[in-house]
1. Match the computed value 2.3 of distance in nm of label points 7 Å out along Cα→Cβ at positions 30 and 278 to one of the structures I, II, and report its label.
2. Match the computed value 33 of relative contact order in percent (Cα under 8 Å, 6 or more apart) to one of the structures I, II, and report its label.
3. To which of I, II does the computed value 3.4 (distance in nm of label points 7 Å out along Cα→Cβ at positions 158 and 214) belong?
4. Taking FRET efficiency 1/(1 + (r/R0)^6) of positions 190 and 286 (r between Cβ atoms, R0 = 30 Å, to 0.05) from the coordinates of each of I, II, which one would give 0.75?
5. A value of -15500 was computed for helix-only ellipticity at 222 nm (-39500 (n - 2.57) for each DSSP H run of 4 or more, over all residues; to 500); which of I, II is the source structure?
Structure I
Amino acid sequence: MNTLLQTLFNGLALGSVYALISLGFSLVHKASGAVNFAHGSLLLLGGYLVAEFHSSLGFAGAVALAAVGTAAAAMAEATVLRRVRGTGAAVPTILTIGVDILLFTELARRIGGEVLGTGDPWGARVASFAGITVAQARIASLLVTLLLVGAFLAAFRWTRWGLAMRASALDQEAAELMGVRGERLRMSAWALAGSLAAVAAVFLAAFPSPGLDRTTGQIALAAFPAAVIGGLGSVGGALLGSIVVGLTQAAAAGYQQQLSALGHGVADIAPYAVMVLVLVIRPQGLLGSKELTRV
């Protein structure tokens, strides 16, 4: 029973971090129609900025700086992609792969083989309740994600920005004719996605992880199946998909002995296996909608 409770909590904590990342994937896709494969490198940039400046600015100041810096980098990427707008979804998506290679190469050069600490206030402390032991960093990730996602959903539902985002997603041309400033809206979506990635980097590098290294950004790729499972472009789908992927990955890791017949590293491929299964049954994702094309 304790193993089950431990697995459930770990899955929810991991899913909460994935939610911040997959929400960024969905926001960018909803605003620009592109899949941003440089999102993992943006996450690594945010974590690197926290690691570099937490000693001089304090943890909170470093996170704020990282959120602003990563948002600026995301907006710069969006500006580059603006040059190829109108060429379909394939060209901007391929361009994000090029941006990812450039940004990751520079960050990997700076980080090298080191493991960087982010100076988070939770350290290696743990808490025990209901017969299970969990890292305080994972409790913090759940609380912070609930706060940020709750604030985002409230803004998405009750503000003019959220109304403009929803209208633009339904019919971009009609929304712009009604006064929605499409370029400003797209930039805000990219900036928000970058900021959320910076926050996610802090928790990916926190205990029980040893810290931030050059491979941390690759963990963001596990959040991409979460966005696809829920339905790429669907905000609710990104959250649901993140929970599914987090629980699946935690279950594969927690019951690794029982799954030994499948070989080692099952937890790493579990999100992609679930993604393939969902896409075979429901190609648009769990909460995604079918796109209608007029011929």
Structure II
Amino acid sequence: MPAILYGNMKGGVGKTTNSVMTAYQLARQGYKTLVCDLDPQANATQLLRRTYNLQNEKDLSIEKTMMVALTEENINSAIVNIMDNLYLLPSSEDFKSYPDFLEMKYMPDKEKIQARNGTTLQSEMSRIKEQRISYFAKQLDKVRDQYDFIIIDVPPTLSVFTDSAIYATDYVIIVLQTQQRSLDGAETFFEYLQQMYNDYAAVDIDILGVLAVLLKNNAGLDSQILHDAEEDFGKDMLFKQIIRHMERLKRYDRTGIAEKGLTPYDMHDTRLHYIYKQLTNEIVKRLKDKGVEIK
């Protein structure tokens, strides 16, 4: 049950859209898939709520927020079903208080720390930090065996939310929009992953690949950025399937994901789902090539 995180330190590059579309295709292929929305902005949650509404003509009922479930140490109670094989651990407004919750839960004993020397103080603070960022991973471990895939969406910032997601994940897909700031963000994110790997023995992550998202089809800048990405990460690291600019993706953000036989559906939807099916197949193949057992 591999956990996959989509990341880049720049916002607006398509992390959420691609993570949700991948999860959607995994579910359509019969894999029981859980989307964990660790972004307080809740964009993945909103997209999947609209998808549920579009396919069922009613609003998705969320009885308990993820924040409440985390404080109760029972995230299973917050997970909701979107469609066959697709589940969501939804974010909400109160999730913004998650860092405060962790800070209160794992407060250092100031008197004991003050009595120690500097080296021990630094070690103690590092231990407390790891307790905080490992909390979500420990809660997720309670439900991991129930799913074939776990997809994690995170904000484009260095924060407790991102650290918690990295700590809980197995594989990372770096989303690269073909613009310089996105490439810079991808490089920064890669360096941060290396730092997390070095700092915490429990963090065992692997880069599954770099997913290119074109700003404009056949633009010269696209080719330049892709060439630079090959130089930085290696040609084999880039997914063969490229996500080209498609207006239908923007519509999904507003309406939800169209499903053949359940919602209005046309040739543009067919083409879009085919592209993400190819990407999903490539992801599964890369995992199998790494020795991951997948049904």
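1. II
2. Of the options listed, only I reproduces it.
3. II
4. I
5. Of the structures listed, the value fits II.
Each value in this text was obtained by applying a stated rule to the coordinates, not by laboratory testing. In this text, all values refer to a predicted model and were calculated from it rather than measured experimentally. Cβ atoms are built from the backbone, for glycine too; each structure is taken alone.
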